[in-house]
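Structures follow.
The numbers here are math on the coordinates, done by the rules we state, and not lab data. Remember, predicted model here, so these are calculated numbers, not experimental data. Cβ atoms are built from the backbone, for glycine too; each structure is taken alone.
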Structure 1
Amino acid sequence: MHISYRTGAGAALLCVALAACSAGEPAGGSAATAPGATGSAAPTSAAGTPDPGAGPEFTEIARLDMPVAMALRPGDETLYVAEQGGRLRKISGGKVAEDPVVDLSDEVSRGNEQGLLGVAFHPEEDFLYLNWTDREGTTHITEWAFDGREATGRRDVLTQPQPYSNHNGGQLAFGPDGHLYIALGDGGSGGDPQGNGQNLGTWLGKILRIDPRGTPYKVPEDNPFAGRQGAKPEIWAYGLRNPWRFTFDRKTGDLWIGDVGQNEWEEVDHQPKGEGGRNYGWNLREGRHPFRGNGAAGGLVDPVIEYPLGQDGTCSVIAGYVYRGTKIPSLAGRFLYGDFCAGWVRSAPADRPGEGKDLGRVEQLSSFGEDHDGELYALSLSGPVYRLEAAG
């Protein structure tokens with residue numbers, strides 16, 4: 001099948017064919033497999049062969065149906081994992097609870113990159129937030145009161161109609177400032193035909209920052225575009241194509257954004273703590289490179305990591321965390337990221353990111369997770385949830 005533009009969320013991250021490619025190439029190459037296929041994770045050397053003595057081990061702790069996001073509730077050791085099909089599941093003591101915390105499976109849209117995409121818990125109050133798309137494709141950020149037992153009092157915090165079924169973003173996370181950050185892609189199709197990435201009059205192609213405890217929410221007074229005529233005050237960062245996953249460094253508060261590319265380049269962007277208002281370039285640029293003859297505008301922020309699309313089967317960057325745990329000293333202070341189709345996981349020093357060091361493989365890597373101690377997890381769209389452990 002000929003594909004004229006990339007159609008994947010974290011690349012075709014969530015589509016049935018799990019396909020994402022540059023123009024004219026077969027979708028996904030040989031690395032992607034259909035949902036339900038068995039994933040694998042093994043430490044690898046630079047040559048790609050198993051090396052038990054290198055880096056961490058990826059230990060499977062549970063298996064779910066297309067897991068795409070993970071979060072923890074303050075004071076609760078339970079892992080909460082979102083399944084793309086619409087259920088939020090609990091993992092405790094290596095066991096998956098039979099009953100979901102929330103079940104939106106009758107309400108979510110099922111196409112390509114749609115469904116239940118993100119989860120976050122309020123850091124100080126008993127509230128749960130989900131990022132999901134309904135049957136019409138509209139993005140919802142929805143809140144429930146949740147005390148660890150029952151989710152009640154459902155309400156929508158905000159909604160965003162989507163012009164196309166792809167590039168929905170999906171990430172939710174509370175920052176060190178206690179505000180909720182929300183990732184929205186550029187609205188879809190290919191090449192950002194509506195110019196949303198550079199348009200401050202729309203939420204699409206942005207990361208938003210709000211206080212969700214309002215009617216329906218509050219805009220922080222120090223948001224970079226609050227009070228600016230013609231700009232949406234909720235916007236925190238812009239010029240993004242499809243920021244499928246972003247994370248905060250628990251030590252520094254810095255923000256790391258994995259922005260899925262178009263035809264040629266995957267990128268990771270870095271934002272020092274509190275420095276909102278940055279323009280990451282899309283669709284004037286793809287990575288550090290002009291897109292369709294654009295890219296001459298000033299004030300654009302370069303990515304700190306980029307790699308070519310299609311090289312050895314790459315298709316979609318998945319941003320992880322800066323490791324701040326204690327069980328794997330060799331990863332201390334290193335930023336982890338991966339690629340959905342190629343399956344590799346890499347790390348790079350957070351203070352001088354660049355080409356990463358191979359740590360291992362997770363087939364159909366969809367997301368990373370972090371627990372209260374800073375230890376990391378990796379999720380595979382094919383089902384497994386892995387914990388990173390020191391090689392034994």
Structure 2
Amino acid sequence: MKQTRIVITGLGLTAPNGNNLAEFRHNLLNGVSGITTTEVRYMGKWPAGLCKFDPYKHQKKKDVRIGTRAGSISIYCAREAIADSGIALDTRDKSMVGVYLGITEHGNVETENEVYNISQFNYDTKFWTHHHNPRTVANSPAGEVSLNLGTTGPAYTIGAACAAGNMGLIHAAQMLRLGEVDLAIAGGVSESPQTFGIFAGFKSQNALASHADPTKASRPFDKARNGIVISEGGCIYTLERLEDALARGAKIYGEIAGYCVNSDATDYVLPNPERQAQCVEKALLNARMTVDDIDIVNTHATSTPQGDIQECHAIAAAFSKRKEPAAINNTKSFIGHCMGAAGALELAGNLPSFDDLVVHPTINVDELDPQCDIPGLVINQPRSVKRVDAILNNSFGMLGINSTLIIKRFRS
């Protein structure tokens with residue numbers, strides 16, 4: 001049965017090293033990290049990726065004050081994506097516009113800060129904010145986008161741990177194919193560096209990165225890697241059915257070719273390379289592609305000692321029959337782990353390769369871990385290639401959720 005074709009027509013982002021695609025891409029090609037340090041309550045200074053977008057560009061001061069950091073990130077990215085797409089939202093049926101945002105967790109920032117603030121007043125509830133409940137419900141970031149844009153179609157978040165960025169796009173494509181919406185505003189967001197709990201959690205797991213130079217703290221595949229750099233960010237796309245995009249003369253970044261979501265069902269945090277490889281293989285089947293059709297593989301690798309090895313084993317297994325190695329890179333080495341935004345941001349960093357035929361590298365690899373030495377790794381310097389027709393984007397998360405998304409060059 002012929003499947004409805006879904007294309008990407010707009011993109012808005014904020015990352016620790018860029019507030020738009022051009023700036024983000026420039027820094028990826030020129031080795032510019034966005035990692036600095038942040039003061040974590042009770043823990044001192046730690047490497048982190050913080051965004052520097054202007055929340056007041058698309059929000060009033062009151063809305064920023066009563067809303068959430070994740071909401072501000074989401075609104076900024078959604079507005080930038082719509083502007084980039086050329087869509088005149090006011091002329092659309094707003095009940096047919098859907099907002100689908102992947103998140104890792106939400107509400108921790110607000111709850112932690114409010115509990116700390118009330119502790120300064122002996123926990124007197126008259127000092128507890130009446131904005132707490134709408135700030136902390138799981139659908140808050142998507143709901144804030146809907147309020148800001150005035151859209152009345154479905155608007156909700158998709159909790160999928162660190163696989164969530166891919167999941168936002170996958171779910172949007174499904175809803176467009178079902179005819180539930182005519183325009184999807186979709187991607188992933190995170191505000192994780194604003195919390196004590198996530199830093200303390202990774203620290204207790206011995207999985208929190210440390211380095212004298214914060215720009216070198218995130219170092220996937222390097223032998224000396226020692227953990228995750230916690231970062232915030234967002235990347236939101238406009239997705240449309242191909243016939244609708246062509247009818248309005250839209251520019252097209254790429255086409256959703258295929259995807260897969262599966263689960264390890266083996267451990268709370270330790271990845272299962274066999275299930276990850278199966279996720280890649282099923283995404284290829286869904287896309288009606290083979291491993292030889294893939295030109296770039298963007299890895300999820302978070303810079304944890306065991307996690308990077310597990311994924312490298314999965315990629316080596318999934319691509320073992322490929323004739324020539326695909327180019328394999330990693331974006332977290334520049335921006336840290338943007339959690340719910342990771343998959344969406346990492347895809348964005350590679351989309352320009354369709355036009356310039358350059359693959360951005362993984363940086364900070366001073367000594368490659370022999371257990372991560374798989375064919376095709378692009379290390380420390382960009383690589384020019386002869387062909388980029390398909391990008392495979394991996395995003396994996398805690399409790400064993402895996403997602404693989406394949407984007408192909410648009411051809412009519």
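General remarks:
- Value 29.5, calculated as mean count of other Cβ atoms within 10 Å over residues 97-104, assigned to which of 1, 2: 2
- For Rg and Dmax of the Cα atoms in Å, for residues 145-216 alone computed as 14.4, 44, the structure of 1, 2 it came from: 1
- Each of structures 1, 2 was scored by distance in nm of label points 7 Å out along Cα→Cβ at positions 225 and 241; the highest score is held by 2.
- Source structure (of 1, 2) for helix-only ellipticity at 222 nm (-39500 (n - 2.57) for each DSSP H run of 4 or more, over all residues; to 500), computed value -9500: 2
- Relative contact order in percent (Cα under 8 Å, 6 or more apart) from the coordinates reads 18; which among 1, 2: 1
- Between structures 1, 2, the calculation of Kirkwood radius over Cα pairs in Å yields its largest number for 2.
- FRET efficiency 1/(1 + (r/R0)^6) of positions 73 and 369 (r between Cβ atoms, R0 = 25 Å, to 0.05) from the coordinates reads 0.15; which among 1, 2: 2
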